[in-house]
Structure I
Amino acid sequence: MADFTMPALGADMETGKLVQWLVRPGARVRRGDVVAVVETHKGAIDVEIFLDGVIEQLAPLGEDLPVGAVLARVRTAGETPAAAPVMGASRARVSPAARRRAGELDLDAAGLPGSGAEGAVTLADVERAAAARQAGAPAPARRGIDPAQMRQAIAAAMARSKREIPHYYLGSSVDMQAASRWLEAYNADRPPDQRLLPAVLLLKATATALRQVPQLNGWYEDGAFRAGPGIHPGWAIALRGGGLVAPAVHDAERKSLAQLMDTLRDLVQRARIGGLRSSEMTDPTITVTSLGERGAESVFGVIYPPQVAIVGFGRMVPRPCAVDGGVQVRPQLALSLAADHRVSDGHLGGQLLAAIDRALQDPETL
């Protein structure tokens, strides 16, 4: 018999409230199945199990449980009878179009009844729910996020970071003319839902650079650096009403730019309605933050423990720069790094920034 425990969904989480079970005793589960929903200051998180076996006992709903508390007892594969029943409940599947539309309408797509194959939520299901809400019928409740509670948790995590982590900071300026021209040409003949945002290039360039400088991709735990099993950058997402989350983009260096764009759209929509998964909150191996077109010209972040680095991108601005012995006005982007001096130093951090710069100078290879 093995225990399935409450995961630590980041350095700023100490407890979570178990609000829904998606399995029942006797259900067979596999590693990665979503089995429960836990409410935290970051919203409702879909919790995935990390065991294979059969559910024996479940913790009662409605309790605030600390990280590490037992959520369920599981008979492991060697103890499981061959006739064990299959998993009885699963998280609703949602089509990409339905998820996008639900985000626009401020609906929780995962909570809607689905009419698609195997109960999948379709675009038509979302439109029906929106029409019902407009007519006065009750709509599924939105997963709530308490901005004040989230702000307190963020402050606690950042205070711990500055207290425990010896930060060092580096910054550089990236010539974005090649990347901007490539992106403009790529988007020219594509419909809006297939176009790329500059953020995708920044994320892919960072992931590509981490293959060359893997010493900044991982965690500092128990007095030593532990390399991440893959490159899973956490993308910082600002929430409506305040607050910030940075869910993982798994295996970002392996995804195409189009796949990364779909992933980012999906993450942003689910983050803002409180529909993230536990693996997305526990897996980030580094954080990437981009202030976008409306942000400041530069940003120097605070490391989110136990990660060892955060990469920041500011707002792109036109500046005069020297080119082939002359002066041209080109779009420039401020690139920054905050890193943990227990794991690396400025020389290694500079290598990462240089690798990101090189990747952005050759966007067609991303």
Structure II
Amino acid sequence: MAMLADSVDLVIGVDTHKETHTAALVSPTGAVLGTLTSSTDRAGLARLLAFGRSQSAERRLWVLEGTGSYGAGLTTFLMTAGEPVAEIDRPRRPARRHGAKSDPLDAIRAAREALGRDQLGSPRRRGDREALRVLVVTREALVGERRRALNQLHALIVSAPDELRVRLRPLQGRTLLSRCAGLREASGRTPELEATSRAVRLTARRILRVTAEADELEASVRSLVCAMAPALLVERGVGPISAAWLLVAWSHPGRIRSEAAFALLAGVAPIPASSGQTVRHRLNRSGDRILNRTLHTIVVSRLRYDPATQAYAVGRRSEGRTDREIIRCLKRYVARGLYRQLERLATT
């Protein structure tokens, strides 16, 4: 199996940070030819580019950590300049008591680790895909805030004074929120009742506001998904949010080389766990956990509403499979089908 060291003349490893980037020039044999730390403004990015081009190496490759976070600006700058860029996960670092730690050393480790690999990931695209990522990430934060506020509201009602608790406990859903948000101040109340009423009112209003913002973002996500890959929404169990997370992880054609690699990225590639006369596989807890959660949501939806999936589950249970094993198999099957659908959409 050919390694990267056989196909390049120079690797530029970059350790990215918020204020500075550190680059290291490394030869195919692992020798360090130089290091440079520069700022993250446009002038600093230009210095890094000139530093990478300072060696007479036509077959060079930039290897970056964090192409979607601190290295996003540098990634876009390099790709615009026509430079080949690859993404690498955080390189293995020695324990502090056995090895040093610095930005130049991290950049060197990134380059040397890339030299020993036969496959490197390409950075995710920006444009529509980045717009989609921003929307779903922001919506997920709002949904989490809404969940926490709902828990707080129910806790306030449970421990509220009797006069307030007996009025609110029987209510649920939108009715409860509307009634809580409409509570008014009144004279003659005890300090405890007045403080609790105010806390309930403000919490309910925050829930309604966050819900409206999340719904607005979901509508924007749906519009963008319909423009990018409308056929995904036809798949059973795939809604606009699930389709958005799929597109964010997949990014563009060619980034993920096969459906097996997509399954590995999603953490649904089967892991052998056989022993003695027992032949089985266990759950894979690696990979992109948001993508894994998306596939899990799709599978649970199909188990509830899709007759073909329900029949498959019944057949596997008759063979002695557990529900966890059935869901693992279904997630792998769904990953295969969705990957092919994404690649097909890219060609059409």
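Each reported figure results from applying straightforward, stated rules to the coordinates on display, with no laboratory input. Given the structure is predicted, the values throughout are model-derived calculations rather than measurements. Cβ atoms are built from the backbone, for glycine too; each structure is taken alone.
Relative contact order in percent (Cα under 8 Å, 6 or more apart) computed as 18: which structure among I, II? Structure I accounts for this read-out.
Which one of I, II has mean projected area of the Cα convex hull in nm², as calculated from the coordinates, equal to 26.6? Going through each structure in turn, the value belongs to II. A value of -9000 for helix-only ellipticity at 222 nm (-39500 (n - 2.57) for each DSSP H run of 4 or more, over all residues; to 500), calculated from one of I, II, originates in structure I. Across the set I, II, distance in nm of label points 7 Å out along Cα→Cβ at positions 72 and 320 reaches its highest value in structure I.
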